[in-house]
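Listed after this line are the structures, all set down as structure tokens.
Every number in this text was worked out from the coordinates using simple rules, so none of it is lab data. These numbers come from a predicted model, not from an experiment. Cβ atoms are built from the backbone, for glycine too; each structure is taken alone.
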Structure I
């Protein structure tokens, strides 16, 4: 696994040895994701939920994001190591623990993010919980983008009041990417600014 573009282009990321703790985003899915986002990564504050190796947040930093916060239960050391490998360590924060608990703490602190990635294990309901929580009005900035990676057969969205799925892409028989924004803000408005 490597960083595809930007200041850290070509740098290899470490992956865990032994038991599979993470399911890294495939390079072709990651490349497609960042092609869709294009310049919208520039200057954003990024949150990478269920970050694993830190792959998506570190790719964002390499492509011009301002800073990145990573949430994962088990891989803090691995993320920090990969942040050092990509020379992005000074712009990284790593939080260990349950995703929803960490998100609640961040909401109490009044934190907001312009780009949020949620890439949890498939078929465990975590992405639906995160999506529901963010839909309540927490942590996503007004012009923010939320990208969820979920299983190809996971199509049941929770009832959403404020967020709207703006795009959905399938990759083979295993993976989907869904892009969400607030109903009163769109990807087109960002491109015109």
Structure II
């Protein structure tokens, strides 16, 4: 599923975030120490190899909502942008922290003149953020930043399963419909 907003392609696809060969930067749903873990962080670190962990050491720890950028190492992607999302029910205000992950990731992408970014559903795994609420926060944050982007031309949401892809797709269509009514 692909939509064009402010001249930028937004996609919602089912897939593996560590296997997005046509995307310049993928986003890691990181832990504070930027080390390998479960879910997205584990998949990205396994695919990138041990040099990614080595590069991350000097950048850690990060706080919820923050983002840092590294090389992609053995990934097909040139860069990895690491974001620490909120633990739902613990890190508050959760929605603002989650939105900051997306805003800060896109800010780093712009600073690095990156043309395409692949996002996972940050905080929806072991951090417990409900997928419907996370989709709304993520898509609103990205759509708010899009008009200010000069280099980023493609934003892809890479969702682990079909149910999550449908939720993101339907949320995007709803937000676009609401925006068109204004």
Structure III
């Protein structure tokens, strides 16, 4: 997880297209620009432009050793996750809110896309997806404790995924899995 405290880096991700592109890079790992364009249903020139903007800010990196010829460009996310440091100025808070808004939109669009295409998956994958909503009454400290427990549950699974990505070896039948959850206070 990389700590981000540079507003210019966060501004790059307030762009809807770039947020979707960055999210896709996390899912698919090293990939060619033409494959990214195909998956995003976009022009390769448009994808290349946004990748250059992201690369300027250290969000992605080239993987030239995977290219089969000089025309093929491979890229990957330069980090396995982002954490935004507490930024105090009004401008910084506005940028963080814009970036977070794009992030949440991306998460819900991915869930919507899954639900829309669920039946196109192999049958054994269609019924293992899960979700839920829970209404709890907690103090601020209890909510922090819950966040820590949820992250601790996911930690070994993140490490397993990291080792598989780094070694490029995963058991047959392995698929990218997207997990997201939100916990926030509401007015009673």
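For distance in nm of label points 7 Å out along Cα→Cβ at positions 7 and 151, which of I, II, III scores largest?
I
So helix-only ellipticity at 222 nm (-39500 (n - 2.57) for each DSSP H run of 4 or more, over all residues; to 500), computed for just one structure, reads -12500; which one of I, II, III is that?
Corresponding structure: II.
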